[in-house]
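Laboratory data are not the source of any read-out in this text; all were calculated from the coordinates shown. All of these numbers come straight from a predicted model, not from anything done at the bench. Cβ atoms are built from the backbone, for glycine too; each structure is taken alone.
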Structure I
Amino acid sequence: MWKRGVIEFIGTFAMVFVGCGSVALNRSSLEISLAFGLIVGLMIVSLGRFSGAHINPAVSIAFWRRGDLSTKDTVSHVIGQLCGGALAGLVLEGAGPTVRNTSWTGLIAIEIGITFLLMASILFIIRRTDKWIPIAVVVGATVAVLAFIFGGYTGASMNPARTFGPNLFSGDATLIPIYWLTTTLGACLAVWLEALIPSKTEQP
């Protein structure tokens, strides 16, 4: 159980440290988006076979809702992910927090929508292959594209742990619950929609 949590801790720390570290270095929006996408892909290839490399509480909760992750493993994942995000936020001294540069309605709609698209991309690829390289390419590319398009509005979190660490240490902690709820809802909506789509083994 806790071995998976440790792996998720490592992966989430690396994701937040590299992604938000690129923000701390004042890189361009494109470079920041690519940093997030590349580190997510790298963590999936490196750690996927050990824990699934969710590195995202919303994704782990959605997989729990789907029936793919036990309650104990989900708790282990989420604790590891939050601790990894918190340590990265501490090391970076709160650099790269998610911020609201749109209306509250816009923030809620965007974070639900982009996390839905992220989870949908994960479900799409894992229904077609169990190879980690194509999974990493699809998911990493999805993160990069969504971060580039929507980062200027909400920080394009898609991930409670990505918001948790930087915002906790930057003084913007009041936004954490909103990002937690919206991203988790978006991921679970994707699982709900997938359940309505017949699998290849089901007969019409």
Structure II
Amino acid sequence: MEKLRIFLVDDHQLFRDALRSLLEKYSDYDVVGETGDAFEVLGLVRKTSAHIVCMDIGMSGMNGIETTRKLIADNPQVKVIALSTHSDQRFVSDMMHAGASAYVTKAEASAELLRAISAVRNGRKYLCPDVAAAVAGAMSCQANADFPTRLGNRERQVLQLVAEGLSTTKISGRLCIAPSTVEVHRRNIMRKLDLHNVADLTRYAISNGIVLG
């Protein structure tokens, strides 16, 4: 299996060093580059053909949210894992809308970063526990008021599994319903929420605390 090529973006050298030391313990990971300058990211990621970029949000010059937006627009195949001192729902929502696939607080950036990398590698979204708790707390009132009246129980189950990256076949098996029924639910969810693709569903589920990692 090809090694996973990881690029580190953070304006604190000591933190980058700690991340590199952590990741280099794993033979299937290859840290292909690093920078503390957001304006260098696009060129260096292209040059190193990185698969995953670990992106600090709070950089000077151009913040990680805007850098991620530009990076994903230029390299849609690259996956971004956000690293931040903030677990506030607003930062999480902005970063995920910019195209990040995972969000990990720096306080949890050891084991949780490894879990995030594994999830992203397998095509799933990931929020670390600190962030999941913050998002759930911020959105609980809205979710409790909104979802029961707009989506049925089965539709909410399907929405969560779709947002977690499961295929129609896997959702069918998990919920013990026919694949055609899963597709009907998916269409109904999109119609009710006025969303148009799986990416929109995923962003909606994350921003509303339906998917917590």
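A value of 15 was computed for relative contact order in percent (Cα under 8 Å, 6 or more apart); which of I, II is the source structure?
Only one of I, II returns 15 for relative contact order in percent (Cα under 8 Å, 6 or more apart), namely II.
Of the structures labelled I, II, one was used to calculate distance in nm of label points 7 Å out along Cα→Cβ at positions 27 and 187, giving 2.3. Name it.
Derived from I, not from the others.
One of I, II was used to calculate distance in nm of label points 7 Å out along Cα→Cβ at positions 131 and 195, giving 3.2; which?
Answer for the origin of the read-out: I.
Name the one structure among I, II that helix-only ellipticity at 222 nm (-39500 (n - 2.57) for each DSSP H run of 4 or more, over all residues; to 500) of -17000 was derived from.
Structure II accounts for this read-out.
Upon calculation of Rg and Dmax of the Cα atoms in Å from the atomic coordinates, which of the structures I, II produces 15.7, 55?
Of the options listed, only I reproduces it.
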